[in-house]
Each structure stands twice: as C-alpha cells, then as structure tokens.
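Each structure below is given as structure tokens.
Computed from the coordinates by the stated procedures, all read-outs in this text should not be read as laboratory data. Everything numeric in this text was worked out from a predicted model, so none of it was measured. Cβ atoms are built from the backbone, for glycine too; each structure is taken alone.
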Structure 1
Amino acid sequence: MDFDIPERLKDLQQRTREFVKNEIIPLERDPRCTAHGPDETLRQELVAKGRKVGLLSVHVSPEMGGLGLDHRGKAIVFEEAGYSPLGPIALNVFAPDEGNMHLLEAVATPSQKERWLRPLAAGEIRSCFCMTEPPPGAGADPNMLLTSAVKDGDYYVLNGRKWFITGAVGAAFAIIMAKLEDGSATMFLTDMSTPGITVERAMDALDTCFPGGHGVVAFDNVRVPAADVLGEAGQGFRYAQVRLSPARLTHCMRWLGAARRAHDVAVDYARRREAFGKPIGEHEGVGFMLADNEMDMHAARLSIWHCAWLLDQGHGLGRHESSVTKVISSEAIWRVVDRCVQILGGQGVTHERIVARIFADVRAFRIYDGPSEVHRWSIARHILRGKGH
C-alpha cells in the first residue's frame, strides 16, 4: 500500500481545508441551523459556495458535474469537509444524497440519471433512501422488509411505512426498497410528490446535521411505473450493498473530520486552561486522553485508507472489510469526541463550543448503517468460516 498523498490531492486537501475554515465555519451559528438540520435557504447558500470554488459533488463523474475522485481522494476531501457539520452540505457530499448519487451512477438507466441524478449532483434538489421500517419491519435485519410492491400492468403499487428516513422532509425524490410478491426485494425511484406518499412527521433526534432531519413516511397505494424500477427487479438487496458498503466508508471519512475538529478544540483548551498550577494538558489525566485521541484517529484513518486502497485497486469491498472499518471508526470516533467533552469540562456540555454539537451528531454513527453489534456478529461468522485475517 502507498500512503503517500499525490500532489494534486494535497492541493485539493488544502483548498478544501481553507474553504471550510473561511467560508463554512462562520455559518455554524446561523439561526437557519434548526433541530432538523440546516433549512433549505441555508443549504442552497452553502451549495452555492461549494459550486463557486469548484468543490461541489467531487465524488461523482465529470460527466455528471463532479471531479470523479477515487476512494482515496474522497477519504482526504470528505475528512476535510467533515471538519464542520456544514462542510459536507456545502460540498454536496452529505448523507443520504452522496450514497444515492453513487448508487444511481452505478445502476440507473441513462434517462433515470438525467431525471434524478444530474439535478441531485448539481445540488438543485435533495433525495432520501427509504429502507428502514417500524417494528416488525426491516431494521438491522433487512430480510424483515414489509413494504410491498404488487405488479399492476405497467405499474407497481407500493404500500408500507418507513421511518428514520434521513432527508425525507423536503426531498424531491426517493429510492424505495419494497418486497415483490415472490418475496424478493426491489428498488424503486419516485418523486416525493407522487400521490399516496405522505411524510407523516419529522422525528426529534440527537443529531441536527442532516438537512430535512429524519422522517416517518407512509406509502398508500403509490403507483410507480415499471420504467422507474432501479436496476433489475428482485435485485434490491444486492444493490443495497452496492450503496451501503461505500456509504459506510464515506461516513467514516466525514465523521473522522468531525472528531479531528473536536480534538483540536480540546487541545487548544488544554493548552490555555490552568488548574493546580499548570495547563491542564500537562496533567496526565488530560494529556493521556489527548494521546489516546491521537491513536484512535490514526487507527481509524489507516482502516479507512486500507478500504479505499482496496477499492481503488479494483479488489472490491466485501461485507467483512466494510464491517471491520465501520466498527473501528465509529467507536474510535465516539471515544475521541467523548474524551473531548470530558477535557472541556463544563464547556464541553454547552453549545458555547462546537464539541457538544459534534457529540450529539456522532452518537448515532454506532447505530445507522448497521449497529456495531450486528457488524461484530457478521465479523465473527466470517472468522468461524476460516476467513479471518
């Protein structure tokens, strides 16, 4: 593996870092940052800034208006974007849109790409990915999928209910996972304005970084043309892996940037704040936490870089590698941010510092895209089949 960063990516890294520092961080206290994410006017302002400096949708192909970065390039730029909760939005690389763009580029037909992917990559619209359901439906176990799709001539009729659907409020279109009559899963593309789709409510959640928050969405006899099936009918679970394996990795990249931001704030505080006759960072109790942060971030970055290298070398990214990196990164990042709260003391639990906001945002990362426990179960099965490292 080559860990050297090419000069072109060093330049891009620096451009992104300066952009986030000078243009995005000053907007973090904007009143348009709501409990359910930045509102649409702020999102559009952020996207306009990213577009102006040529950093919009860097992960999509040049044909679709991006830079066509490889996975190592994304690892570098996405970490820099994640340094601010608003950075991924300004670069149009936030979830779920970033993962949806990747899936559409890989699977959608040319007409579907023109209709949905091109405006999404341009930052003109948002999207959502509808898979998770209330009990007893699909959650960590996708095989429990209950939303149904019944063929009716040249249409499919969808019925079901989804929740924790990130970005549902205000999304222009959705990718919906539903079960056919034979029990196989299929993905459908449809505008959110289609009759029968209702966003019932926005769910109050710890995190506040995703535009549109997290919604509960009902599908009541929604008619979707057969031409709007995404990919092949019956291949929904396979396409979910096309989307989710890289999406887990890009989540790791962005949240690593957030952890680095929290760490930088804690380091600055540890240098300035004095107690018992010297700066608190010189006390082992605080200094060791900073050291542990450095090691956790280093381990997470190496794991991310390893997966990115595998993808760039054409080896693919199996569920095992994806699970290992997701657990390593999500738990290391959580430890880093939690220590930063502790180092900051009273300042760590107020919103006078960005760390409390990062703390609330990052907690869910150990749950979405597969809880750590499910990934550990998957890793254990891989080991027991004699396929461990």
Structure 2
Amino acid sequence: MDLDTFYVSVERLIDSRLNGKPILLGGTSDRGVVASCSYEARSFGVHSGMPMKMARQLCPEATVVRGEAGTYSRYSDMVTEIIKDQVPVFEKASIDEFYADLTGMDKFFGCYQFATELRKSIIRETGLPLSFGLSVNKTVSKVATGEAKPNNQLRIDFGEEKNFLSPLSIKKIPMVGDKTYQQLRNMGVKVVKTIQDMPVEMMESAFGKNGVGLWYKANGIDNRQVIPYSERKSISTERTFDKDTIDVIKLRTIVSAMAENLAFQLRRGERLTSVVSVKLRYSDFSTYSRQLKIPYTSADHVLVPVILDLFEKLYNRRLLVRLVGVRYAGLVQGNYQIDLFDDTIERLKLYQAMDVIRNRFGERSLYRASTMGAKTIGRFTNPFNGEPPLILAHRKS
C-alpha cells in the first residue's frame, strides 16, 4: 500500500486551494531540492530530487510549498494506527509505504475484498489517496501498486506474475536504478520479458550477485518475508569514562560524535528516527535523561544540534560525569532525504560521499573536525588502529 504523492496530498488536505494545481514541495530557495511534486508538475518533467531552480524553470506556474515534516509524520501515524487495528502482520517500509501479509485472510473475507475495505477505510478516515497492489510477494505487489496509481488498486493472481511483469519497462523493477538501467539499455534490454528470457548465468556475468537478484525479481520470484512492525525499535551508544570528568568541551565533543555516528548507522540501515534522547550518569551513580520528539530524520545537521541542546539542559556542572549516552528511537524504514526540505544538492551529495567513505574504510574513518577529540565513542571505535582518519571541516551554509 502506497499513499499517492503523500506530502502533496497532505498539503491539499490543509489547503484546498492547492487542489488541481501543479505543486513543488521542498526547499523554497533556488539551491533547494524538490522533496515531492504533484502529478500536474510531473507532466512538465519535474521529479523528486531535482534542484528547485530547475523545477521552477520547467514548471513556472507551479506553487512552491516549503512543507513541514512533523505534519507528515502525524498523518503517517494516523494511517499506521488504522492498519495496525485491522491487519494481523504488516511492515512499515517508509513514511508512506506499507506491506501487509494477508495470508489466511482468504478463508474468512477474501484477501482482495479485505484489502479493498482497508483501503476505503484509510481514505475515509484520513482523506488521503491510497493505492495498493495485491500479489504473492513484495516485488510484484510493489510494481502492481505503481501500475495502479493514482488512487487505485490492482490484483495479480497467483501464476500470473511473469505475464504481468513481462511487458513493463525494466525501470519498473524496484532494484533498477539509473546506472543499472543504462547498462541494461546498452545491452539492448528495454522490457522485463527480455530478462525473463535470458539465462540467469548471463545476468550474473554482467552484474554479479545483483544480476541474480534482478533476474529473480524480473521473473516474479521474491521470498522475502513481511517484517512485523514494531514501535520500540531503537539504536544507542554509551561511554563510561575511565576517570570521571567535568571537562565540558570533552563531553560536548563525545556527545556530538555519538550523534553523528548513530546518524550514519540510521542512513546505512535506511532508517529514520523520531525520538532522540541523552543520558548522563554522575560520579554518585545518579542517572538522568532527556528526550525529545522530532520529525523523522537521519541527518547529522539536524540531529547533532538537538542532541547538544538536550545535553546542555541536562548537564549539572557541579558534578563529575561517569557516563554519557545517546539514543535514537521511534525508528521506521526510509531514506533520510524525505524530510530535508531546505537542503541543497551540495549537502545531499556531501552526505552520500561521507557515507561511501565510511562504508569502505570504517565508521570513524571520516568525521567532522568538531568531533575529532572523541577517540572512542562506546562500541564504535576507530578501525584504523592509530592511523590518522580523514577529517571533514564542514562550514555552515
């Protein structure tokens, strides 16, 4: 199930004057990024991730809306609660996308009828348009949802998966990005049927392990299970000092490094957090913590200042500190770009470049100069065993 043009739909619920008009949602400056756009704007060639300046040039009559991530989170939670009340097992794949396992429901209501009634219920109670695809696995259901849009539904009966996928463009397969798409086009592959007719060994030879996965998906084979949704997901890290300290600069540095590193862990796991907290334990073993509810994010420049602000409110300068900790909770799956409405292309590329280096050389192989004093941050340590890491001095834009 996918909420159609989710951000735009929420804005139209708030302001009906936006109905039927081309909408660009994201950073309002020329250096901003399009986080989402309406179908009317898409007809002009606009798409998510495009620089706002270019989008305005393509669609000059569009209305530009800055957007508020907290509002979208609330509407997403509304939909989640409705699904939770009616579906035995479901997975929240992102802020606007859900997988529901309806196995066994055919014995009582019929899966398609049940899904239809659930969709009507969500639309009636929230006012948001919703599309769904029903099939035997995640891949075919996701593709079917895309084909059903806007605001519609589609059922792919058992045994019809290959026939359904075969005439579609190869770009419809979820794991095909721009680079893979271009490689396939260079091989003369345009539609899914061509991959279906190819030996799996040929795809493996051309794309390695990813080629095997692509071949299976093109043939409608996907054995991934629906991961049951849990609201109590969290990640955290703590550090207990060898010697209790009152060095506020050291404490700020370590807390910042923890916040930055955990943000990277979120992005690597394709997760977003909505609850952040800081924990302090003093030399007398008294322990205190503060937490704050925030819009879904996994961006350093959002999380680090919030964590530091919580630390300043919590820290008692008259006592020695024994332990500090940072925790992110309320996690959901999703890409960190979805709530960065005022970001620039340069900043988004910076995050991508930083994460590529960390994935290749280690979590603490690159960090901001403001956190370089933190040699260890709990369980995450410098993998270079004393070799100097790359240090990023990031100026504020």
If volume of the Cα convex hull per residue in Å³ is computed and equals 145, the structure in 1, 2: 1
Work out the source of 40, 37, 32 here, i.e. which of 1, 2 gives that when Cα extents along the principal axes in Å, for residues 102-245 alone is computed. 1
Comparing distance in nm of label points 7 Å out along Cα→Cβ at positions 6 and 278 across structures 1, 2, the largest value goes to 1
With FRET efficiency 1/(1 + (r/R0)^6) of positions 38 and 254 (r between Cβ atoms, R0 = 30 Å, to 0.05) coming out at 1.00, pick the structure among 1, 2 it was computed from. 1
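If helix-only ellipticity at 222 nm (-39500 (n - 2.57) for each DSSP H run of 4 or more, over all residues; to 500) is calculated from each of 1, 2, which structure is the one that comes out at -14000?
1
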Compare distance in nm of label points 7 Å out along Cα→Cβ at positions 54 and 350 across structures 1, 2 and report the one with the greatest value. 1
